[in-house]
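Alright, structures below, take your time with them.
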Structure I
Amino acid sequence: MIIDAHAHIMTAVKGMTGRGPTRSLAWGKVRWGADIIQLLPPFSQATAFPAETLLAQMDWAGVDRAALLQGPFYGDANATVAAALQRWPDRFIGAFAPDPFVSAAQERFKQCVEGDGFRIVKFELTEATGLTGRYPDLRIDAPQFNWIFEAAARQGLVVTMDLGPVGGKAYQTAALAACADRYPDLQFVIAHLAQPPLRDPNNAELNKKWEEQIRLGLKPNIAFDLSALPAYARAYDEYPYRAAQGYIQRALRLIGAKKIMWGSDVPGLLTSGTYRQLLNYVRLHCEFSSAEDRAAVLGLNAQRIYWRCKTSGERAD
């Protein structure tokens, strides 16, 4: 069983970030505020990545299932993700990305869970693409999050968080630890292996802060995904991404294999490697890990964490 614990689908990029709106252009390009970036390889005129494309990539690489996450950069894809869940319920589990500060947040939460069948609450908290870019004083242990955490715990959901780079405003290790202690029945997942300092790997202070966040995995209700690591290297890191492997090895040593899930972060990572390469650098090249540990990282952990929440059902209020 191989599961991609962090993937995205979209028919077009139409989001909003602290740097401004995001809009699809042609041939993989996206306008982001005043800038134009190459988000996807230029393999088609339409800058889109629908569920059918992801499924074809998964089948090509031998991936059985995927968690469809969302975030402000791509824009609201609730309808697209909900349609994918309906059409391929055996392949996908879905997330929605609520903004706890909007007036209709509770009504939207109810619709996403009860109407659309989403089982993951995704918070993109980074300054560049997430909530702290729009709300600079945001704290994840603030009262505005309490009702979401309480509802998620009551209904057996998973809360996935992108806390951004080490040292950023969203890198709130102590606050997340407090939330995990306050809601012991709620499963948290930290995306991108807590975003290790791959651009500044010799910075002792950044590495210390990264290890502090990784050690949150010693708590019973916190786990991590490995998505996007190849994109964080200081210089262009060719497959099989040795720098990323080094941080995976350190994380395995600190918290063990049962708290780590492989994820690709496609489609954005397809400018760093093919889908097969994003899988195979873990599947074939992390030789420091045992076959048992790789099986856990590549799928068994995601099956236990994400697919348990899919089948747990909603508990009564």
Structure II
Amino acid sequence: MTASKRAILPALLMLMTGSALSQTYPSQPIRIVVPFPPGGTVDVTARAIGPALTDILGQSMVIENRGGAQGLIGTEFVARAAPNGYTLLLGSNSTLSVAPSLQKKSPYDPVRDFAPISLIGMTPFVLVVHPSVPATAMKEFIGIAKRKPETFTMGSGGVGHLVGELFQTITGTKFVHVPFQGTGPAGAALLGGHVDLLFDQLANSVGQLKSGKFRPIAISSAARSTVLPGIPTMAESGVRGFEVTSITGLLAPAGAPKEVIARLNAAIHKALARPDVRERFASMALETIPGSPEQFAAYIKEDLARWTKVVRDAGIPLN
């Protein structure tokens, strides 16, 4: 065998192996790890897209909640899993940028330890307060917060913490932060009157807002929500430069075969194009945003840099 043929052979073998893998994957159920308790945006996203992915891929999508440590436990579990495409992460800003930016030494590197597959959904944040809070509009709310610093308690269960820190920096207000192990428990605390306010994903709070159990002050998107058009934007309310959204996306452990990533990416695109899936996402105030693995990877890097800066500028102690 000539030297040129010996050089070509490994490449051909890799191509053949990849082709065979793409044809056989998946051959068993796929586990999607949600690194938070049930009830938050990440959880409802997984359960909204899971049945469609099951139909498309021909294998069950098993949703597994592994909450704890602000999402660090479940996310690290996936980072250390075998990179074979059978253990995936339903990631979000909370686990891919916020939690790592708050650690002196994160147990995982969101850029190095994962292979992004595709973005899935996006929702804005909304400043919601308990009905007992004596403010119905932003000017009134900020006025009280400035006259009586640290009067209001701010719950959070993830990225909402840093969204709240950014708000305080921009508006010159000061709240007392009360952390929870996920957005679901934080919402329950607001519902029970144990905290005064949340910067929550609209997808989490839409039901409570429609029922009047939460009072909205303003939404963080550039335009009003089509689901709840009565809520003014931050800009309309006088808070400029405060456009923040929350994303969800699917990731595999680093080293997952490119053919598997491509297969999963195509399946997500097909799932999000289905009318029933789009309708379910829209009803929860979630916008579908499928994209390429490269686009998702770029987003992670940019978002990590953004929230690392917020942590530094706000002087938040690292864990």
Structure III
Amino acid sequence: MSRMLYREGIGESEVYLDFQHRVAQAAKVDRPVIFVGERGTGKELAARRLHFLSKRWGGPLVTVNLASLPPSLIESELFGYEKGAFTGAGKERKGRFEEASGGTLFLDEIHLVPLETQEKILRTVEYGTFERIGSSETRHADVRIAAATNADLQQLARDGRFKEDLLDRLSFEVIFVPPLRMRGDDIMLLAVYFASRMAEECGYADVPYFSPEAEARIREYSWPGNIRELKNTVERAVYRAEGGLIDNIDTEPFRNPFESCAEPIVSDTDLSDYPYIHEEIDLKYIKKALNDAGGNQKRAAELLGITYDQFRGVYRKLKDRILS
């Protein structure tokens, strides 16, 4: 198996091993495959596995993220164009079908392809031929298509937004990528891997490990963003912990620590009262953060979104009032 297959593809759960088996089976047959799954589940990783386990492994694997392209440019991106084909076409350019010749073309977010371009893809899949934009020369496409989506393609076809004939052609095999919440102990396997890799990146000498509370949070959370969200969350926890014990798993990075302050900070107050008001606000938040963190000052600083040194500076100034 190619070393290009990412290690994020680890897993031992029954549902994940069954999924990997289906990918390996499909790889042996030179037909289109559609991967269906939620965001962040690893659909591109599955396409890579499909390619490198197939007879086309020595050929190119070309990936097109259709979500990153304006609809008007998708056709030229896929099929290429001749010089002067349209305004701005200063020279000829190969399309992705040509670049993927002899290999696999991975079309991510396939549901975003405009209908007129779907028609051209259908013809290419059916006959193995196409023309660049601005050319009548027929070219051959020796390409296997792997597609991915998180949309309901059947419903889109019923609504007239996806060509039924193209769906029939591409759906020789449809493989659903399991969401992370269904993968049991794989969640902690991935968490430990991401934590170790992040610690190495940060240059931490201590091997990171999760407290029982942190591990429970990882196991109990639903991970709507799947592997991508788990990776971000664990890496954030590692760098904040600065090595060693990880006791805080923050799954709400956009939570505003100041939103609980219902009363207006500035109204008709005399501005000369600012130092006193500022101190009262600091006192209120420091006390609440310490209470929520069970007295752990480092954790309290994380809850407030400030550094530990910043927290200690305020704490020392208000220590007598905080402890009173």
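Laboratory data are not the source of any read-out in this text; all were calculated from the coordinates shown. From a predicted model like this one, the values you see are computed outputs, not experimental measurements. Cβ atoms are built from the backbone, for glycine too; each structure is taken alone.
Points worth noting:
- Structure responsible for 23.6, with Kirkwood radius over Cα pairs in Å calculated and labels I, II, III on offer: III
- Ranking I, II, III by distance in nm of label points 7 Å out along Cα→Cβ at positions 48 and 280, the structure that comes out highest: III
- Taking mean count of other Cβ atoms within 10 Å over residues 64-71 as the criterion, the largest value within structures I, II, III is that of I.
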